[in-house]
Structure P
Amino acid sequence: MKDPLLEYEEAFSGAGDAAEICHRAGARMALRFPDPLDRKDAAGRVIPHEFVVSGPLAEEIESVEDGLRLVWNRPGVADEFERIWDLPKPPPTRG
């Protein structure tokens, strides 16, 4: 399995730093969008969500709106973020 950080860096390479990004990188799609519920971090910044999508799903994404519909609204994605958001401290990282 390829290093996830390398996958991320390759997908977002050349994508820029805009708040909303839908950037095709070979067979992958790099997505970035602000939190749909306008949740903010401790400094008051809207939380960005970033995804690297591959496979058949990546082929269906042509815009940030597609990414929200096909990735963020995918069963479990927004729900998992919601669950973590309400914790008193972040869960341990997996690795």
Structure Q
Amino acid sequence: MPKYVIERTIPKIGEVSAGDLQAISQKSCSVLRGMGPDMQWVHSYVTGDKIYCVYNAASEQQVREHARLGGFPIDSVARVVTTIDPITAEV
């Protein structure tokens, strides 16, 4: 299944409480359950004013529909072509 990176601007998200982050996570999971098994939230990175989410999904349209249904902002969606890491550098 394709992997996507989603960028979301949420001012001061890095300052919210653990309880608020839990509520956002619960909302995302609830929407995903309603969408069926063809989409999976892998994890998200929370920074000062943005969240970068990694999802496995059948299509970009599915990612955007999840955002719409959940009321989540979505600045950009990029399909991951490949992954590199320090092992990639080894000969």
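What follows draws every value from the coordinates through simple rules; no lab data is involved. Everything numeric in this text was worked out from a predicted model, so none of it was measured. Cβ atoms are built from the backbone, for glycine too; each structure is taken alone.
With Kirkwood radius over Cα pairs in Å coming out at 14.3, pick the structure among P, Q it was computed from.
The structure behind it is P.
When helix-only ellipticity at 222 nm (-39500 (n - 2.57) for each DSSP H run of 4 or more, over all residues; to 500) is computed for each of P, Q, which one produces -10500?
Source structure for this number: Q.
For distance in nm of label points 7 Å out along Cα→Cβ at positions 13 and 77, which of P, Q scores largest?
Ranking P, Q on distance in nm of label points 7 Å out along Cα→Cβ at positions 13 and 77, first place is P.
So relative contact order in percent (Cα under 8 Å, 6 or more apart), computed for just one structure, reads 44; which one of P, Q is that?
Matching structure: Q.
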